[in-house]
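Next come the structures, one after another.
FYI, it's all coordinate maths here, none of it is from the lab. Just so it is clear, the structure is predicted and the values come from calculations on it, not from any experiment. Cβ atoms are built from the backbone, for glycine too; each structure is taken alone.
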Structure 1
């Protein structure tokens, strides 16, 4: 049974979310403060598949909780919950390591769909663990068994979403991939969100793999279309 950490300080919203997650077959640990969320995760960092984190909280806010949980685990799925619809909240959430965001008010069917998608990615990590093949491109190697990306022999710390995007690129080298195809491949056909989530994750990956992120050598932008992976000139 997949285990979800729910951080929400409004009792009515938290109870509603927890009830429906349990009805959908998830085990849930619920907390109302950022401090409690960090403590619960620290006690059992391998025991959670996904975390739903409200942004606006007294004390430690959801952004800081996201940062700390991501530091402890690259595998954990993280979805941010926000009462705001400002673009900066969305971008900030993704840049600090969240996999997805959802704006209040939201339908419970949308929330469950997002959680399902994140948990499928966690499950995919485990199912693929027996594949020993490697992908190579320029200074990069992807080990499909350990799901580790190496650049010049040094591991690159990636979230599960970032890893999947890198794997997709290296399996389609020198091929222009439109944003929608990337979105559907990584987040699923039924994803409710915007294509912008692709752009923000690409920006985050570039910061980790490019020598000059503002002048990318490997992930090339195809303006008005999407992106292309190039091994670069060695």
Structure 2
């Protein structure tokens, strides 16, 4: 394994939430992606699109962070990497069978516009696998909330119901949803790590992942820090 892949693995998978978040979306997409055209919106270095490549997909990752994309070119299973704006995708209508987007929509000033573009380039019957910041209880800890939003440029938060409405308006149906960091203790952990720990803190807290997952399984699936969405575009 190349050093670049080791570093990327540590950053994306040795993480108290990133593997569960992005990994869960990838599992929903399927283990056999041979022949599928996959787009990762705001995919950074393209690591998760690269995991789709490993499963046989023809994958493209788009982002505006050139430094991350230059690094992503060094990965063993690098997808096609294109520097472009998620609100103005340079692809024809119906170009992709599946779209992945990991906690990106909350950073856009116009989340609806980003979904317009995703819906446009998705083929009829194609699927979207995305996550978004929810921060259900963030008002309980206003300092953590404000620090998290400022640090990560969070402009909007979403629930599965607000996303269901946005998706429906763009010809897509919500298939399933799942919240992560569902309990109050887990959500405070998430906000504390994001505010004070950054990637290093999230990695250091990786041993807590099984406890967070156990708490999620026992708690109602109606609130949390992050929501995972699986939606399907209606047939033409």
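Observations on the structure shown:
- Answer label among 1, 2 for the case where P(r) over Cα pairs in 10 Å bins from 0, in percent, calculated from the coordinates, equals 8, 33, 39, 19, 2: 2
- Distance in nm of label points 7 Å out along Cα→Cβ at positions 39 and 71 derived as 2.5 - corresponding label from 1, 2: 2
- For the structures shown (1, 2), relative contact order in percent (Cα under 8 Å, 6 or more apart) is largest in 2.
- A value of 3.2 for distance in nm of label points 7 Å out along Cα→Cβ at positions 47 and 119, calculated from one of 1, 2, originates in structure 2.
- Test item: mean count of other Cβ atoms within 10 Å over residues 31-38 calculated as 15.4, pick one of 1, 2: 2
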